[in-house]
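Each structure below appears as structure tokens.
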Structure P
């Protein structure tokens, strides 16, 4: 995937199915923009 928008949508949908949520922070490295990382962090914090 080349666009952060698509990566973010996938990361959000996969979080619910993740077996090791404590290590999900590793997914942040896949993003090019800090804003995408922040949005995922906020999503996880509110889940």
Structure Q
């Protein structure tokens, strides 16, 4: 394997981990925002 392959694999793995973390944060935020009562939702007013 050439050195560039290791670089591409490292970047690819980093991007996959970052995408999975971002997706988990978005899903968790949506679940938590559904639990907030409508009168307490400041971001919708």
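We did not get these values from a lab; they are worked out from the coordinates using the rules stated. Treat the numbers as computed from the prediction; the structure is a model and nothing was measured. Cβ atoms are built from the backbone, for glycine too; each structure is taken alone.
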Comparing P, Q on distance in nm of label points 7 Å out along Cα→Cβ at positions 15 and 31, the highest sits with Q
Output 2.0 (distance in nm of label points 7 Å out along Cα→Cβ at positions 7 and 23, calculated) maps, among P, Q, to structure P
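Suppose you compute Cα extents along the principal axes in Å for every structure in P, Q: which one lands on 25, 18, 15?
The value was obtained from structure P.
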helix-only ellipticity at 222 nm (-39500 (n - 2.57) for each DSSP H run of 4 or more, over all residues; to 500) gets -16000 when computed on, of labels P, Q, structure P
